[in-house]
Structure I
Amino acid sequence: MIERKSTSRGDILEFRITGTVTDEDYRTVLLPALDEAIAEHDRIRLLAHFDAGFEGYTAGAIREDARLGLRHWRGFDRVAAVAEEGWITRAIRAFGILMPCPVMVFPLAEHEDARRWLTESLGTIHQTDLGNGALLVQLLGKLDAAAYAREDAAMNAFIREHGRIRLLLDLREFDGWQGLDALAQHLSLVRDHRSFVRKLAIVGTNAFEKMARRLAPLFINAEVEYFGEDGFEGAKHWIKAGPDTGR
């Protein structure tokens with residue numbers, strides 16, 4: 001059974017899922033609510049609460065679930081699931097990797113945390129002009145696609161002013177990407193601006209430094225240096241050293 005719960009925002013839908021879910025639950029409750037909300041808001045946020053007594057899906061419900069995913073693939077902005085640890089949480093985590101939006105799983109006792117996550121800001125990108133044609137870009141938290149969209153115009157303006165720039169990329173507080181859309185936006189941003197970077201300093205944890213060492217040569221044709229978590233000041237000095245001859 002699927003039961004729709006009331007929420008304070010029209011772009012957030014919450015459903016309580018109990019017992020066995022059938023194709024009728026999809027046709028009479030879930031799909032009409034999704035269609036209406038997406039038609040009005042374009043992209044929505046979904047909270048699915050699986051009660052402790054949830055037993056599973058009928059074959060018809062599984063087919064409807066597959067159709068729902070294909071029909072509304074780009075209609076989800078964020079998805080939270082609340083459930084007991086078990087097969088349902090494992091399935092959601094596995095499928096969530098393929099979703100184009102952030103997906104989080106919460107235990108039953110953290111229902112309010114799931115609601116809060118749907119409304120709060122996720123990761124963010126900060127850009128700071130360091131002078132001499134150098135730009136500090138800090139990736140903070142777990143980024144969604146919207147974070148990149150917000151910062152693209154600012155980076156373009158900086159490039160128009162300075163030509164080929166010096167870029168200091170700070171990954172010390174970066175936790176990764178929320179969904180495939182965010183990763184796609186990241187790769188698109190790198191691709192679109194790679195020819196404008198002539199000097200790149202990367203500061204981060206060992207894990208992200210290893211990733212950067214592998215990926216940077218594939219995307220950036222620039223002088224590159226890597227610094228550990230405690231090397232931020234050294235990275236800033238290195239990136240600003242030398243004349244600003246970007247143009």
Structure II
Amino acid sequence: MIRPLALALQLLTRLPVPALTAPPQPWEFGQAVLFFPFVGLLIGALLAGLHMTLWWADPGVLAALALAIWVSLTGGLHLDGLADTADAWIGGQGDRERTLAIMKDPRSGPMAITAIVLVLLSKFTALQTLLVGNAQDALWLAPMWGRAMMVLLLATTPYARPDGLGSPYADQVPRWNGILLAALIALATLVLLEWSGGLLVVVLGGGFLALRQAWMTRLGGVTGDTLGATCELMETLTLLTLALLANEF
């Protein structure tokens with residue numbers, strides 16, 4: 001299981017990972033998908049460690065530092081997917097082939113910039129709110145849930161680009177294992193946060209179904225860009241939900 005974990009870390013982070021001594025086997029791509037939430041958990045652990053180290057810092061400053069480190073750890077990979085998806089969704093004008101073609105364009109248009117700004121602003125605001133109190137649960141859960149939803153999408157949704165970067169992962173993912181993994185993460189969230197965890201799971205479940213329906217309706221499946229967009233949006237939804245619950249109760 002070391003090689004699939006290394007594959008997951010190489011794909012989703014900029015953490016230093018030793019190069020594989022031999023090309024990955026097809027089954028290793030599928031097993032790597034199951035490690036996506038673990039990668040999120042690792043990112044969450046680093047963010048939680050920052051919070052514990054700088055607990056005395058102003059919440060706004062700490063939120064900015066946490067967000068900068070969060071983006072740096074992934075190399076902006078998922079933000080890039082969000083940007084490409086936003087541009088393609090508007091520019092594609094409802095046409096599948098046009099949407100897929102725009103996703104390949106490396107240039108960023110107004111919608112890409114707008115989507116990135118809105119997501120980062122939402123994350124910063126939610127983090128600032130949460131860091132006033134005990135933000136440990138949110139820092140662990142948000143990165144993990146973002147990547148758990150990627151697993152669930154790959155396990156339940158066709159891949160729209162046969163030659164895409166994520167195609168080997170989508171083809172080989174153990175689908176029922178991926179669904180079970182997402183269910184176990186939902187159960188762990190319920191145990192950890194009790195009733196607020198239940199609300200969070202319901203909100204994330206609704207968000208997942210809405211996104212999956214959008215990807216299926218427009219593209220007939222997912223792409224690497226829409227997976228990245230899903231990760232960013234689910235992370236944001238997790239933080240905003242927990243921030244709203246913290247303010248309410």
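Laboratory data are not the source of any read-out in this text; all were calculated from the coordinates shown. Quick caveat, the model's predicted, so the values are computed rather than measured. Cβ atoms are built from the backbone, for glycine too; each structure is taken alone.
Suppose you compute volume of the Cα convex hull per residue in Å³ for every structure in I, II: which one lands on 141? Source structure: I. Structures I, II were shown, and helix-only ellipticity at 222 nm (-39500 (n - 2.57) for each DSSP H run of 4 or more, over all residues; to 500) at -12500 was computed from I.
Looking at mean count of other Cβ atoms within 10 Å over residues 18-25 over structures I, II, structure I comes out largest.
For the read-out distance in nm of label points 7 Å out along Cα→Cβ at positions 66 and 122, a value of 2.7 was computed from one structure; give its label from I, II. Traced to structure I. As an exercise: relative contact order in percent (Cα under 8 Å, 6 or more apart), calculated from one structure in I, II, equals 14. Which structure is it? Source structure: I.
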